[in-house]
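Listed after this line are the structures, all set down as structure tokens.
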Structure P
């Protein structure tokens, strides 16, 4: 048990699983000088019970892979279970800060989790957050259509989905010392999307986060590698994520 530890959580999205974050974790383990099996896997079953496998390492940055057994769970349920997981992990390992990487709906859930921090003093504090292909303002065919919603000159989206509006009205609860890297894709067709998430939906979170967090950076990747389910395995993105997490010291 080490009070100075600073774990890193990897969260998949809708219809995802351990395979979603597998390449990211493999890359992070190499970056941090760990062996391939030196991470903790936390599987949350259909009833919210956590099943732990693997190891919580004794180094500064234990890696935790979070897997939802219910692949079709929504962002609100993800948020609820993640909060419970964070409290359970803190009780076991006594850390106070953590970083997190979320793909797709997992990215949305992590932002929702952060809205709770200021109201819960015992909750671990999120310091670095990587968002990959987050559907913050709808999914194509589910609350969003190609090239309909637009980003205004001030960064505000023309339309707000219910989830986006919830984050927007609670934006003062966003951590002011949070550092964010937002990555999203455009495959280059007429949809201006990664085939599932429009650039507008993924980019619109900047209107909420940028004025409130300590640092906000976004990156658009273009071309065939920008497809939604390929973004979490792209070597360029893996290097970018590891650089942000491991080689970007807090000031």
Structure Q
């Protein structure tokens, strides 16, 4: 009987080690909802300059600032766990193990990148596809990794791995269709997110404790001037220290004034 119990204990230790979840460690989620603080915002159209017969069939709004007309939510705001060069990322929660080696898809669809903003772990594979009937080029201007520049025929795809974390989101573009633009954030840990169409983002299962997060949007750059519950705040270089507690840690409604997005 004692041998059986000992075997179970050893098995539990082994499983705990494999998942990377320390015994007794508590976790919490970070959430925030980003909203546009001005009057109703409507993105202007982009000019289709090539393959007009095909690309001209689709609506082509400027996605550098996407605001939901129903609730003023701002899509495509990036957030990630900020780590200094000498900092080590925390061991990921076991819930991230299943997707550690997943494929992350970035499609050329209706002459735009879909999705417009993507997060990728260095252990995952980026699959760049082309659902359109015309050829595309996918150029990703990385800094830490060798840049990507693939020509993708109609219906084609390429697989690529980026092995080094990037400091900021990298721009995705198509030299054949110059209005096309997207963004890719590459990190060596899973603690990052992009806001959805309602402006909400969630970073799940963070270890309890004080952590610094960084926020960025393509038109604004670092998100540093914000208003929360009517109170203005300054997030220097888009950084905010948060004490993560067990459960949900909600920053609330984070309002960004139109001036934040001024050219």
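Thinking of P, Q, which structure, once distance in nm of label points 7 Å out along Cα→Cβ at positions 131 and 219 is computed, gives back 2.4?
Attributed to the structure labelled Q.
Comparing relative contact order in percent (Cα under 8 Å, 6 or more apart) across P, Q, which is largest?
Q
Give the label, chosen from P, Q, of the structure having the highest value of FRET efficiency 1/(1 + (r/R0)^6) of positions 83 and 107 (r between Cβ atoms, R0 = 35 Å, to 0.05).
Structure P gives the largest value of FRET efficiency 1/(1 + (r/R0)^6) of positions 83 and 107 (r between Cβ atoms, R0 = 35 Å, to 0.05) among P, Q.
Quick check: 20.0 is what I get for mean count of other Cβ atoms within 10 Å over residues 59-66, calculated from one of P, Q. Which structure matches?
For mean count of other Cβ atoms within 10 Å over residues 59-66, the value 20.0 is produced by structure P.
Given structures P, Q, which gives the highest value for Rg/Rh (Cα atoms, Kirkwood Rh)?
With respect to Rg/Rh (Cα atoms, Kirkwood Rh), the highest-scoring structure among P, Q is Q.
Taking 159 as the value of volume of the Cα convex hull per residue in Å³, for residues 147-210 alone derived from one of the structures shown (P, Q), identify that structure.
Of the structures listed, the value fits Q.
Given structures P, Q, which gives the highest value for distance in nm of label points 7 Å out along Cα→Cβ at positions 27 and 123?
P
From which structure (P, Q) was mean count of other Cβ atoms within 10 Å over residues 75-82 calculated, if the value obtained is 23.1?
The structure behind it is Q.
A value of -8500 was computed for helix-only ellipticity at 222 nm (-39500 (n - 2.57) for each DSSP H run of 4 or more, over all residues; to 500); which of P, Q is the source structure?
The correct label is P.
Read-outs throughout are calculated quantities, based only on the coordinates presented, and are distinct from any laboratory measurement. The model shown is predicted, which means the values in this text are computed figures rather than measured ones. Cβ atoms are built from the backbone, for glycine too; each structure is taken alone.
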